[in-house]
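Visitor: Following are the structures in question.
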Structure 1
Amino acid sequence: MARFARVDTLVGNTGAPDGIYIGTAGIFTKDDGPRFAVAVAETCGVEKVKCENDVMNVIASATAEDRCVAGVCGTGMIIYAKEPDRVTRLGGWGYLLEHGGSGYAIGRDVIRAAVGESEGTSAATALTPLVERKAGMALERLVLEVYRRESAYVASFAPLAFEADAADDTVANEIIVRNVRVFAGMLNHAASAHDCGDTVVVSGGIASNARFSELLRRELKDGLRLVVPTHSQVLGACFNCARLCGVDSPTIRERLVMEYGKC
């Protein structure tokens, strides 16, 4: 019961809703969503409940199509192939198993480039002073700090690649292009291997970077259309809930955009 305390409180404050839609991280297998939905329905006394992975919020915030490829690129990176009757996950297995394309991978490459320059084993780069300034410590200490911290700390160095790239730093440009190609390669594979149509929706702190999305468009296969959501995931969840309750319409969507579009 405690797990659904917030949902239960919401129901108590607003009266019995027509339905509850939950788009959340942690739902991976085909059985997770229905199992969670049953538990929420029983706890809250609501008949219409649907639980899905939070990527469905991203998709709904950008397109009403039943088919698309969706990619999330922030600290981590994951791809989903959305077909009319199923959603298939590709990647997203964590920084120890990924090939690149994430904020963590870019941040790691940034730190690696700075360390390499200090050793004389790689090219000179404007990244080195940027890394030391952000870290507030010498590279020798930073290397130890990296192993003490979580992956998000390494990913926090990713913006330095875009800063140095804007100043025409060759090493930074190579880092960004290499990781864009990994991400694009997975998106292209998902589109080719599944019945996903031609829409590619990308979201996340890295994917929404203008430079990253510009390069990504160039790497996508001909015919694929890149969409970067301008609405929030909260709004996407609202659209999904309206669909679940059978009240989805242009008028309802306009009202939801007015209410939650700035969330």
Structure 2
Amino acid sequence: MYRLLLVTDKPEIRSLYRTYPDWESQGFEKPVISDTADTGIYQLSNQHFDAVSWLLPIKDGKKMSTYMAKKADIMGIETVRDAKKLHRELSCARRELASKNPDPYSSQLDDLTKVMRARFFCDILRGEGFTPQQIDEKMYTLGITHLSSASPVSVASFRLPQGDFFLSEVWQYGRDRLENALKNIFECPSDASLNCVLLMINPHHMRLMMIPLGDISAEDLYARMVTHLERCETNLEQFFELTMNIRRIQTYSNLYEFAAENLQKTAH
């Protein structure tokens, strides 16, 4: 885990960084926060940090910049005011930090964990039934601490009518790369507070699960799924000249309810 120091006198920015829910999945510990250049410099002098972000009044800002000019080993990150931009900044910072200090074993573990997490959610989307106890055990074992099984879940089923033809006649790179390309569209919502998982059942039949990172009503989640699918549809048409037909959008009160539906279908 990387360590970030935030130095700012802006209450709204300090609040954003304190309540941002995705630090762990982005590879960072929750940040240490200071409100003046003096306290920030003190923290840097007594603790290890991989990155620093600061936004201060002119006099304090100059003091902080002068000090950081002598700390070439610590990355400076832009201070932002909304969760979407923070998500993007942390993603870029993590990639750069990893390239400077590569740890192949740690990287392999991270990649394997991501695959296993995605497989767990895809198993549920595929129709495998899990009891509440099994869900909790899986999420604990896989370290899925940024999501709550008690949060509402939205699931969309849709078709790409040209899928088989597109894969065999137009797309030249194989099914796996097509799946990755579609994941880049469907699993990257514009709202950083949402997590999406795509299951490609076949080249024309797919399911998408959306789980919020924070508190949200089932109705609001449904509306965000609709908005996200509209954006995905535009990207499909723009980049691949593909259309999509949405067959169903169902929102559940929690992950347990969705999995229970799968168990009921399996029992019959």
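The numbers here are math on the coordinates, done by the rules we state, and not lab data. Keep in mind that this is a model prediction, so the values were computed, not measured. Cβ atoms are built from the backbone, for glycine too; each structure is taken alone.
Visitor: Comparing mean count of other Cβ atoms within 10 Å over residues 29-36 across structures 1, 2, which is largest?
Guide: 2
Visitor: Comparing FRET efficiency 1/(1 + (r/R0)^6) of positions 149 and 165 (r between Cβ atoms, R0 = 35 Å, to 0.05) across structures 1, 2, which is largest?
Guide: By FRET efficiency 1/(1 + (r/R0)^6) of positions 149 and 165 (r between Cβ atoms, R0 = 35 Å, to 0.05), the leading structure of 1, 2 is 1.
Visitor: Could you figure out which one of 1, 2 the value 3.3 for distance in nm of label points 7 Å out along Cα→Cβ at positions 173 and 229 was computed from?
Guide: Label of the source structure: 1.
Visitor: While we're looking at this one, here's another question. Thinking of 1, 2, which structure, once FRET efficiency 1/(1 + (r/R0)^6) of positions 61 and 197 (r between Cβ atoms, R0 = 30 Å, to 0.05) is computed, gives back 0.10?
Guide: Structure 2 accounts for this read-out.
Visitor: When relative contact order in percent (Cα under 8 Å, 6 or more apart) is computed for each of 1, 2, which one produces 20?
Guide: Label of the source structure: 2.
Visitor: Can you tell which of 1, 2 yields 25.0 when mean count of other Cβ atoms within 10 Å over residues 53-60 is derived from it?
Guide: Comparing all candidates, it corresponds to 1.
Visitor: Determine which structure produced the value 59 for percent of Cα pairs over 15 Å apart, for residues 85-180 alone, calculated from the coordinates; the candidates are 1, 2.
Guide: 1
Visitor: Between 1, 2, which one scores greatest on FRET efficiency 1/(1 + (r/R0)^6) of positions 21 and 69 (r between Cβ atoms, R0 = 30 Å, to 0.05)?
Guide: Comparing 1, 2, the top value of FRET efficiency 1/(1 + (r/R0)^6) of positions 21 and 69 (r between Cβ atoms, R0 = 30 Å, to 0.05) belongs to 1.
Visitor: Also, I was wondering about something else. Ranked by distance in nm of label points 7 Å out along Cα→Cβ at positions 189 and 213, which of 1, 2 sits at the highest value?
Guide: Top value of distance in nm of label points 7 Å out along Cα→Cβ at positions 189 and 213, among 1, 2, belongs to structure 1.
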